[in-house]
Every structure is written in C-alpha cells, then in structure tokens.
Structure I
Amino acid sequence: MSKILIAEDEASIRRVLMRILTEENAGYELSEAADGQEAMRKASEGFDLVLCDIKMPLADGVEVLEHYRKTAPETAMVMISGHGDLELAVQCMRMGAYDFISKPMELNRLLQTVRNALDRTALVQQLQHLRKKVDRQHQMIGSGPAIQSIRTLIEKVAPTDARVLITGPNGSGKELVAHGIHQASARSKSAFVEVNCAAIPAELIESELFGHVKGAFTSAVKDRKGKFEQAEGGTLFLDEIGDMSLSAQAKVLRALQENRISPVGGEKSIAVNARVLAATNKDLTKEIAEGRFREDLYHRLSVIRIEVPSLNKRKEDIPDLVAHFSAQIQGEQKLPPKSFSTRALSALAELDYTGNIRQLRNLVERLLILGSAEISAEEVRQYA
C-alpha cells in the first residue's frame, strides 16, 4: 500500500485531494499536513509520495523539499503551484522534485502524476533492494586479524582515487576486496565494471577494454563502448591482470597515464574517468623478470597493495563463513534448517583448503544437502 502525504494549508483543497485519491480506489494510505513544519515532522513516517503546496505558513514548500531530500531522499515530491509560483516550481524541479501541478488542478493530470510518481518510487526502492542484495553477496565474512587488517586498509584507501593491486590465490576473495573499496568510495553510486582478463582472448581484449568503431574488424557491425567508458565515474576492476597480453598492457598503461583511450579502429581519443583496481594470483615481480609483465604498468597499478590470505592462513574465520554460507544456501535452495556441531566446525578447520573460500562453500552446500539435521564431524570427513 502506497503512503501519500498531502501538505496543503488550505483545508478545502486538502479535502478535495483526499476525496479524489480515496475515490481512485487504489488503496492509498493518506495523511495530511496543514503547514510546512508539520510536513517536515512527518518525514520519518516513510511516505512514498508527498503532494506539497509551495506557499505554506511556518515553512514553505522549498524548505519542505530540502528537508525531504536530506532525510527521506527516496520519497517522490510533487509540488503544487499557484499561478504566481511557476518560477519557484521550476526551482523545485532543479532541486529534485519529481513534478509540479498548477492550480486549479486538472483531475486526469493529477491522477496520472500521482501514478507516475509512485511508479518511480517503486523503481527506486527496488533498485535500493537490489543494491543491498548485491552488497550482501560481496560482503567480506570473518573477524580474524587478517580480515580486520584488510578492512582497515579499505577504510583508508576507499575515499581516495589511488590505484590498488589486490593479490592472493584463486578463490581467496580478491573480488570481494575490490567491491568493498568501491562500495566505501565516493564512486559507489556509479558503475562497478569487472573484466576477467584471463577469460577474454588476446585478440579481443583491446576491443573489450577500449571499445571499437564500426568496421574496425570483420564482426564490428556497429560502434561499441569499452569497459573503460562503461565505468565512467565509477570503478573498473581488472581481474587476473597477470594474464593480459603485452600489447594490451601497453595500451592500459597509456590509458592510466593520460586518462584517455582510443577505440580500436578510431582516430580520436576519448577522455575517461574511472578508478582502476587490479587483481592477480600471480607473482608479478617474477612475471616482470621473465618478460611477461611490464614493470612500468606494475608500478602504475600498485600504488597500494592488498594481499588476501588463503583460507588455510585464516581458519579462525571458518565458523563465521559456515554460518554465512549456511543461511545463504538454505535460503536459495529452500533447504530445511540444519546446524553444524562444535566438533563438525573443528573438523572443517582441520581440512586443507587448496580451493580456498570456494572449496569451503561447496563443502557446506554438500553437507547441507546430504548431512543430518545436526551435521557431525564424521559427516564432514565423509563428504570432504
């Protein structure tokens, strides 16, 4: 049920708006405010939409709009303007109001604006829900000293635009660190674009990163933006950077030096603004010594280095990880509730995790499907 606040100092207009929205029979939950201060006091009640008169006593509509933008930014604001208030109405639109309606109000225009504003609010709420879901999926789990140290580094690094090189074995959670940096940065509302450099053929990596123009090669039937452009204003995560070809490395180095890229087949360069994070499971100093990685690119990427330890080096986090994976998997697969005995957790800590976090998650999933209501140490050893 959508919640709507009608902020209007003229009682007769409030009554008309209440009657119209009630007769709409859309199940709206309606509230009233007779002045601007009352409208601001009610901001915490979680309205989906506020119909707000611009000229009100105690606080005008502009003040109400400013208050809601700060305290309830997800609420759609529709301003009600008199004939002489159009300039103020336009100002309100620039400040973030969804729309304005002029007096005298035309019924169809009012109802359509209300429906559209509520649809917009529903989309915003859905987007916020999805973002929170994504944030939970990329949450770093654990309270041991290694994870706490990484969290401290993220807190220091995230507010800057410094480039970060994240190292660690496969499956250790390097991408979670990258997401953590992005989410804690000023770029968090812009795109996080991930490129797996190991999964893209060498002949396509330049097109993937920098885009191409129509006709640049046989299958280039139209212009295409590359990942650098897609990450404009946000973060570009170059995963498995150690597997990138030397020719692509040279172009990435130039992009980092100049903050400009050249699409494949294009004649003009394009300015880009994306923070670059990189990750690798390789020893890049060894790769440099053997001529497979550019030393100058290494120094450009590794302003800050964060090393993610293997699970074998942070086994104190296993109980937290098991609890997290259990809740996640049981929710996803609609499995009956199961628990791990203390001895089962100890048995899990005794295993060798060559596959790191991924190996542990797979084992937890296997035990939740095949194990008993309280999973035992014997079952851990049986299914490991």
Structure II
Amino acid sequence: MLIKKKIDLVILAGGKGSRIKKFLKNNPKPMLKFNKKYFLNYILRKACSYNFKKIYILTGFRSHVIFKKFHNKIFNFIKIICIKEKKEMGTGGALYSLRKKVGDFILINGDTLFDIDYNELIKSTKNDKIGSIALVRNFKQKSNKLETLSIKKGLVKYENKGHFMNGGVYFFKRKFLNSIENKKISLESDILPKTINQKKINGKIFNNFFIDIGSKETLKIASKEIKKNFSKPAVFLDRDGVINYDYGYVHEINKFKLKKGVLDGLRYLTQKNYYIFIVTNQAGIGKEIFTLKKFNDLHLYLKNFFIKNGIYISDVQFSPFHIKAKKKKYKKKSGFRKPGNLMIKNIIQNWDINLNKSFMIGDKKNDQLAAKKSNLRFYFAEDNFFKQIKKISNNY
C-alpha cells in the first residue's frame, strides 16, 4: 500500500499545449485520444489501483471538457475532484489552491505517462527533505536544466552532462505547499531549480515506460507505444464464491472470509502483470439488505488489505440492479447484471486488454453466460484458487 497514510494524487492538466495546438481540436492536452481513450484516462487507470485518498485534477484551458468527463466521478473507490484556476497561474501557482485540501501528495504532469511504482518514489524521500523527483534517462541531451540531472547521495543535482531528466512525477510532503505563492509561477522553471540548489529534494531513477505527448514527434508514435506498454492479459473474477466464501449477501468485513489460495493466487497474477478485475452482482444494495456505503467501505478495506499483500486490483464493477429491488432506481432488468455482460464490456472499452490471454472465473451459470457473451474463456471456481490460476495461466 502507499507508505504514508492519507496520500493524495494531484494531476496538472491546465496547459494549452501550444506546440501541438493543431492536433488538439481546441481540447486540453490531457484530453487527446490514443487508442480511443483519453490520455488522462491512462493516468487515472494506473493511479486508481493504488489507495489514494482523493485525486485532484487542476484545470485551466477549456476546463469544462475535463470537468464534464471526470469531476466527482469515482474510479476504483477513489473520488476525483476537478479544480479550475480563476486565472492562468502556471504549473507552480496552480498548486496554491491545494494548501487546505491535501496532505502529502504525488504530483503528476497531465501530459506525461511514467509507469513507475509510486511507493518506490515515496520511499526514496528522506525525513529532512521536502520530496522526491522521478528521473528518467535522457537520450537527447537538451539544454533545459531539468533535462541534465543526476543523483548524488540521494539528492538531485545539476550536471552539464547529466544523463537524466525530470520524468514529471513527484512526491511532495504537505509542507512543500507553504512555499507556494498566490501568483503565476512555474514549477519546472522557478520552484524546482531553487529547491534543487538548496539540496532539499531527493530523486530516484526509473527505467520504466515513459512518454511525453508535448511534441509532434512523440504524437506520431504515442498510440503504438502506449498500447504496447499497457496492453496486458486480464482475469475477470466473480466475487462471492470465487474470492470469498458465499454466505449470502456478504457485506461486513468480519464475514468476508477468503477462499483457499486466494492471496497467493492474486499475488501471482499481479507479479505476472495481469489486470485483475472483479465483476459482481450486488442485488443486496437494491433490495436494501445493505447500503452502498457498506459495500464501498468493505471494498476500501479489501483494497488496502490486498495492496499490503502486494496485490493490485485494477477495478471493481458491480451491479445493484434486480427486478425485485426495493429501491426504485435499481428495480429493473439490466444488462449490467450477469448474465448480462455490460460490466465486462465497460472494462474492455476502457482498458487495453489482450483478450486472447484473458479469462474469467465464476461459480454460477450466469457468470459463464456473461463470459460467453464477452468472448472470454470461462472456468468454474475450484477449491484451491492459487493452483487453478497457475494451471490456467501456464496454458497461455
């Protein structure tokens, strides 16, 4: 899980994208589409497998486009809040609005994808430092100061022939915001150089996938490179009867008992670079047997528990619909309820999934029918989840 409690995520998404203006069609740069998905979507999907408290998107140019798509939305039990700057404040001044909202936080540039482990960045920050910068190897050796960096004794420093550059992902302690003034100022040009010169910031080098969509050259290869990195096999899991024992409408932590081999099996899937999706009928919400809050609280607990055990659940889709529901808005037939496959279809549309190597495990005929409609291989749950997962994955 995230090393510190109550970590927030902040995404800088206010830029105009002047260098690639003709490709934007009057949209904010992070709303460019690659493989039919918004660039910002890629950032959020990765981030939401972690247990961030909240996600803040700082918007500026054409902010309503981002607000409409993401404001107050919930991704994997994390609420997204969009904030519009009243006037152009730059990448540094935009952070001023967060002073009373966030604790320690990860900061990401909205035009870069750096597929790193945020926990490793947090761990690289020493107690007496303000934060840490994720560095990536620089093959072009440009003149920008933040593109000629190195690390010495854990500290970021400038070198005339530094081989690394700023990767656009940072961890900052809450007190960092105390130095942000209410004026237009650049994080990259004004704040970070000063912080580096004062030896207040650590750094860590990552060799992970990195792409910056800020140039015409990068845009030509972005779709292919992004898909190459993010296209992975996925496992779709029913919940009750597959992950935990099905005692009927399970909604309390003390009654959620994992089945044999589940922790080892889910950890194995994470290590093998699978997306893990849970797709579960939850008619108990519609029937008022338990509340939506109870369901959310249980899954937030499970998310933290799984992350602590080295397991990352990519997303949880659930259907509260049932023709016998007491809540009027849920009292109907719905394709989201299995054997309908709209939960699965929604996931496939929003993620780059290698379907040829993907599969589903369930314990009921409805699960099998939903998988069949989605062209997914299906397996009925066996007694030992870990042994079953190894056997299935080895076949691929």
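Laboratory data are not the source of any read-out in this text; all were calculated from the coordinates shown. In this text, all values refer to a predicted model and were calculated from it rather than measured experimentally. Cβ atoms are built from the backbone, for glycine too; each structure is taken alone.
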*Structure with the greatest value (metric mean count of other Cβ atoms within 10 Å over residues 227-234, set I, II)*: I
*Comparison of I, II by distance in nm of label points 7 Å out along Cα→Cβ at positions 123 and 283 - largest value held by*: I
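To which of I, II does the computed value -14500 (helix-only ellipticity at 222 nm (-39500 (n - 2.57) for each DSSP H run of 4 or more, over all residues; to 500)) belong?
Of the options listed, only I reproduces it.
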*Using distance in nm of label points 7 Å out along Cα→Cβ at positions 19 and 315, single out the structure from I, II with the greatest value.*
I
_If P(r) over Cα pairs in 10 Å bins from 0, in percent is computed and equals 5, 21, 30, 24, 14, 5, 0, 0, the structure in I, II_ = II
_If FRET efficiency 1/(1 + (r/R0)^6) of positions 43 and 163 (r between Cβ atoms, R0 = 41 Å, to 0.05) computes to 0.50, which of I, II did it come from?_
I
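Can you spot which of I, II the value 3.6 was calculated from, given it is distance in nm of label points 7 Å out along Cα→Cβ at positions 187 and 235?
II
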*Source structure (of I, II) for distance in nm of label points 7 Å out along Cα→Cβ at positions 51 and 347, computed value 2.1*: II
